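The numbers here are math on the coordinates, done by the rules we state, and not lab data. Just so it is clear, the structure is predicted and the values come from calculations on it, not from any experiment. Cβ atoms are built from the backbone, for glycine too; each structure is taken alone.
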Structure 1
Amino acid sequence: MNQYPVWKYVLIAAVILTGALYALPNLYGDDPAVQVSPLRGAPVGEESKARVIDLLKGEGLPFKSFEQVERGMLIRFNNTEDQMRAKDIIDEKLGDSYVSALNLTPATPEWLASFNAAPMYLGLDLRGGVHFLMEVDMVAALRQAGERYVSDLRSILRNEKVRYLTIARVANDNAVEIKFRDAADRDTARSLIRKEFPRLLLEEEARGGDAFLVAKISDQELREIKKMALQQNVITLRNRVNELGVAEPVVQQQGENRIVVQLPGIQDTARAKEILGATATLEFRMAVENADVQAALAGRPPVGTRLYKERNGSPILLKKRIVVTGDQIIDAASGIEQQNGSPTVFISLDSKGARKMADTTRENIGKPMAVVFIENKIDTRRVDGELVKIKKKIEEVINVAVIRDQFSKRFQITGLDSTDEARDLALLLRAGALAAPIEIVEERTVGPSLGQDNIDQGVNSVIVGFIIVMIFMVVWYRVFGLVANLALAVNLVMIVAVLSMLQATLTLPGIAGIVLTVGMAVDANVLVFERIREELRSGNTPQASINAGYDKALSTIADANITTLIAALVLYAFGTGPIKGFAITLSIGIVTSMFTAIMGTRAVINLVYGGRKVKKLAI
């Protein structure tokens, strides 16, 4: 009686050993590191690697190791001071083609990594992760709103055959100025604009015999534009964070023009910085055929045109009128062009964009159309010993193709340098274009120092709770209490192992879930042991009492744990952030405690008492 078959002992031992193996990486800690990634997804070659090594050696900076990773290189250091100095040197000397970021990289040995064993992530309130404070450029948001009005007013006047001389944005007044030959055309335009855009404030002016109409954006609409720009940027950043696959991220508004982004436990902080800070979008413009490029290079471009450069440096003239912009893209996916195998991005437009594209391509079959890639960057340079932020806007033509047939909603663009660039561009377009450029005004990788108090308090709470429960169980249940304590220790290891295997993020509320689990894990043993005592008092033999105690208590244990598990699942379904962290650890703890408190303790009790004649139980 009270003996498991051999396969069951082997199964329990295999589960415990696997748990120990995957919990082990959490003991090795992290190395401070600097991750260097190339922009546009270009590979890092031996030349770049040698250059970084020479930079660090030239400054006398020792480093622990140098690794080639998927999206660049990772340099590990012995301490955070060397890490910080190395990042400043790399930022200053390496150039604009790379982005560097501070990182905390697991120091897991290679033999453990070969089993895909990795430590669990810790939230920002404990250790690890990235904090960004981003500021939305509201001046650019208002400028873009003015440019949209210029385009819309130009289109409506042309469609209604209303003649005008010029139309341009008045920068300082957030207004659009339209010049007419006479007052009659101005009056016609005024009636038309007032009907189509009732929120614009229209003012008439006369200068030197010409009639002017000034369309001003109202103060209320200016406030709405700023508010919508901030809200759209929050939504866009959330979409980008989701694309990055970060656990328990925080993206929220702070004040009237700032956004806080917290990415707990993220490993590739360089990629996060590159994707979140990017404001890449596309513009589709018609190219000018047989254009006098030399005159444009000399500063005399034809009216209605603008000079751009292709990626190979060749100048090209494009029309100022934009056919479709990035904010009209509703879906984008990267892929490979079937004919020549080059990287491509498949684009889907909304109804408004599809209509514009269909009209343009129908009227311009046989003419070239260009795709302009636009990216706003902010570089930090050291000028006279001080760090200065320099804003740069990169505009380059990535593709020029002749329109062979009319198309509208779905099409593809080529001319990209690599599949990585195609994937990143598709990600940015799919997540949505930022309504206005953003600047990262504060960036920090949260290290052990900031969350050390939380770590100490959390660990101490687990230890204190664990010790008190162990003492109670030993005093009250003797040998059986020691077995329950062994199961409790194994249960903690199993919780850490499951969190590590799932690569979940542990936060302070998660630690609270573990502390609660420590108390709940022995509930099952208390029920079993009390049942065994009752059976002994009823006059049953020790072996029969053990068997009856485990069998008769099982349904009660299952009921209690299932109801708690249901509550944890509801918390996870309806909760956010920290509440989810608490629910996850509580759910894992319930499942592992059922295994250790029932199968685990029963196996040990069977080994101690099973298969032999026992007169008395130490319970």
Structure 2
Amino acid sequence: MVVAEENRNQLRVDAQGRRVPSGGYAGHGLESVTPEILERFPVKALDAKVSRALSLLQDVRSPGSLHMANDGASMTFTWAVTGSPQAWRLDRAATAPRQLTGGEDRTSVVAESPDGAQLVLARDRRGEENPGLYTQPKSGGPLTVIFHEPGIQARFEGFTPDGKGLYYSANDKKKDSYAVYRFDLASRTRETVFDEDGLWSFADVRDDGAVLLVKSTGSLSREIYLLDPTTKAKTPLLGVGEKEEYNVAFAPAKGTLFVHTNAKSDKRRVYTWKDGVYTQVTPESLGDLDGFVIDHAKKRLLVMENAQGAGRVHAFDAASLKPLALPKLPEGDTYSWGHPSRDGRFAPLAVDDGQHPLRLFVVDFQEKKVAEWMTPSMPELDPARFVRATLETYPAADGTAIPAFVRVPPACANIACPVIVQFHGGPEGQARPGFSPGAQAFMEAGFVLVEPNVRGSDGYGKAWLSADDGPKRLNVVGDIRDAGVWARKRFAKNGVEPKVGVYGGSYGGYSTLMAMTMFAGTYDVGVDVVGISNLVTFLENTAPYRRALRISEYGDPEKDRAALVELSPTTHIAKAKAPLLVLQGATDPRVPVGEAVQIHEAFAGRGIPSELMIFPDEGHGAQKKENRVKMLGHALAFFQKHLK
């Protein structure tokens, strides 16, 4: 199923009457794959003992998307402890959380209404990434739909100043554009607020009705406008024509914004901006900044720092911009803020110590106190067995030091255990330390785990982040090879070098496939989860709303075609020699299922051991517990078969 370059623009009609590239595939999602393909590549059952052990690990899930109630008396969050992500509410410190939503469809808390009476929830189906929006009484009960249509994404954009309505965006007019709507909560009617072509969203809504309007122009780049929702007039403020990263919110003083950007520095900083003048708020001593959150009353600016992968938190008075002293925080390796109460007094804080799921705390800025609200349980598991990550570096071929987080099982201290090099997704992602049941599964199975942050990863500054943009990836893709070369030497014991496998999902899956083809011989086996096998066919078939954003990262299919071809695993298939397992969701809108089928057939066509399993009810990875267990279980089994 490899697409020959000379035939790539020639179309043929397949068995379903679809026009597809000769030798290639067309489209994404469940409709792009035939029932015959699904029957041919089913998901196999796991050994019952393995399944049970991994199920215990998957029972331990950390909560996320923390939202503090207006009165500070409760917190809502998203938690997958029951098998799939659902909405939960915690009414006060040290009480049991209450589950608000159920079923198998991923459901997330996105906001609480200004009066505290309702929640806004996002719900997806089968991992399609076409979520709809719903409201639910905060006390619980049935969900009421705001908007949910097949094949359409809906995203919450904020409440109207009077709290009687909300804004949401959807790509229901054009698949590659988002229109913004105002929805009245009482009448359940909507009206169009803004519908110019483009990937539009709201960053903030001021009490006088003014809106910070955002146009995404690339994977990270944004343009910022001031929008009057009544007249629909927009005034350019930041980033127009720049291709730079900007995240913004209204500051207390009218005409002033808080701006999180790396446009003025290699590292992301937080500034105030007024009439084109920037004033830096955060100290230069801080590392790259992940972002900020601010309460509706504009009292406190809460900043999150990325300190070589670990998370640090800071707070500033939003009016004076002076740093605020935090109460003594609980011990942990990394910290992150949630969404504060509307008046800014209370802020949820998640703490990760590397050996337990996230512990939830609430910081009371008025009383200068921090209180623990929830410590998730670890049924039948010993937290002392969880291996914490340590930071190391390995040398790239050009001498650049590449950071990597390493976990070594205690049993491997004096013997050459097999090594798994796991590449993160993104590409703008970042491997980070902290509690990880998935990583622990590799520890229990006797593998050393290495998680590199190759050039192009987030968290190390703008130059590092942009080092792999477009054709520049040709200069740094060798970081994938160099990780394997280093791991084989680094973890040798008594003159014995270990076998080394490669593993990753999404862009990490692409990295895995490059490791197995372009850099064949470096790794002994690979497991690819929803990875890209050909950058050209990927860009042609990924969801339209993603295509423009991905082109800014990978390159233009016309202008940069030669580089895209050279950087495609299918181009280097003749070098492949080691076994490969491919795990893929059929409904994936990001990396189409055709990417998995074509790389599997290319390997199998050369007589190389290759397995493909397609999950018919999953998209870009697995959301359901049963499928998470199967994905991880089959990856471990494949590594055990070929590395031990």
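At-a-glance table
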read-out: Value 18.5, calculated as mean count of other Cβ atoms within 10 Å over residues 312-319, assigned to which of 1, 2; value: 2
read-out: Entry that produces -5000 once helix-only ellipticity at 222 nm (-39500 (n - 2.57) for each DSSP H run of 4 or more, over all residues; to 500) is calculated, selected from 1, 2; value: 2
read-out: For 5.3 (distance in nm of label points 7 Å out along Cα→Cβ at positions 64 and 368, calculated) the corresponding structure among 1, 2; value: 1
read-out: Structures 1, 2, by distance in nm of label points 7 Å out along Cα→Cβ at positions 200 and 344: label with the highest value; value: 1
read-out: Relative contact order in percent (Cα under 8 Å, 6 or more apart) - highest-scoring structure of 1, 2; value: 1
read-out: Value 58, 22, 13, calculated as semi-axes √(5λ) of the Cα gyration tensor in Å, for residues 392-583 alone, assigned to which of 1, 2; value: 1
read-out: Read-out Kirkwood radius over Cα pairs in Å, computed value 25.7, structure in 1, 2; value: 2
